[in-house]
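What follows draws every value from the coordinates through simple rules; no lab data is involved. Computed from a predicted model, the values in this text were never measured in an experiment. Cβ atoms are built from the backbone, for glycine too; each structure is taken alone.
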Structure I
């Protein structure tokens, strides 16, 4: 698979098969991804890969917290703004309703909306979960570097016939993650990610998110 195909075929998959992913294949993906760029070569990322009983224990504990309404807030981790502007709000709403429309969730159906959100904490049934962290003392530049690393992981995964879903949703349930993966308190969670093989029969995987027109985001100078 060439790089263009990998980029264009990468999507956030929200339904995976039970087919296991070998450790050798995961190691190949992460070995390739270690070539990701970072400011002054600091390589400020850590990746915690879980499957089997450890994955299941995290899912169990986090789902129990979710079911009992014990989520932390994104604001507690300075992750998302307390209030979004209209542009970003409209994009968030569109992707949400596009997904809900595919899976038959009507506006105002809080029960089914919650059940769909809960699937995040099952890794959308993917057999492998990855949690990305960085050292807590580092700043925005290092978080950006971790984002570059995550993107490389997702593209390398496509090269191996795998799919992914990056998941900020885990941010609000960090305690079980840190406990089961023995993540030191000197690190902070940047994102989770589901990894596995796409369930091609799942309607939610037909979702292709809309991208902004180039003229609205690209700003050229000096090309007279």
Structure II
């Protein structure tokens, strides 16, 4: 009797292991395909700062703060790249979108202060305090701020997902990578791994579920 029980659990264990293995492989394939699709679909929209076409607005995506409330290295690079687009006459306004759900966590304000420190005039900066996710930023750019065409400024690993989302929301976008600093290989690997599920979720939200982010009164950047 005991022997039969052992045989049963042995076979059950193997079946469970095989099932988990097959499910893991299937999940990896789906994640990989979605990421590859995003890269192929948006490759023609990514360019350099010098070659970027003019657009009235550059959208700068939030990327975390340091413990003292300042912009992280990744975020500083995004703001610096956007500032250069402004200095080069490629854009008229910088829409800085980030998270401000908590009193002591204000990404847009940190971005604004850093940009001003780089020489960007305050009147050229527009803040979006409810850009909690990439999806929210793209959605609110059109719905709240009336943006129809923009240059998206973020790191290269993030651009395909950002472009997919903005494209799905009817925003004509070009992507400019802000990979200014030398990031560690381990950091870049983490980013790439994180983008796998994030990109799949982006496709689902952009084309199937269409969740509504935090909205509010419309604040068009331009009135013409």
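Quick notes on this one:
- In terms of distance in nm of label points 7 Å out along Cα→Cβ at positions 93 and 125, the structure with the greatest value among I, II is I.
- Label whose coordinates, when mean count of other Cβ atoms within 10 Å over residues 21-28 is calculated, return 13.8 (choices I, II): I
- When Kirkwood radius over Cα pairs in Å, for residues 61-148 alone is computed for each of I, II, the one that comes out at 15.9 is I.
- Computed 2.8 for distance in nm of label points 7 Å out along Cα→Cβ at positions 29 and 45 - originating structure among I, II: II
- Here relative contact order in percent (Cα under 8 Å, 6 or more apart) is compared for structures I, II. The highest value is that of I.
- Of the structures I, II, the one that 26, 18, 17 was derived from, the read-out being semi-axes √(5λ) of the Cα gyration tensor in Å, for residues 85-212 alone: I
- With helix-only ellipticity at 222 nm (-39500 (n - 2.57) for each DSSP H run of 4 or more, over all residues; to 500) derived as -12500, matching label from I, II: I
- For 8, 31, 32, 14, 6, 5, 3, 1, 0 (P(r) over Cα pairs in 10 Å bins from 0, in percent, calculated) the corresponding structure among I, II: II
- Structure (I, II) behind the derived value 1.7 of distance in nm of label points 7 Å out along Cα→Cβ at positions 37 and 205: II
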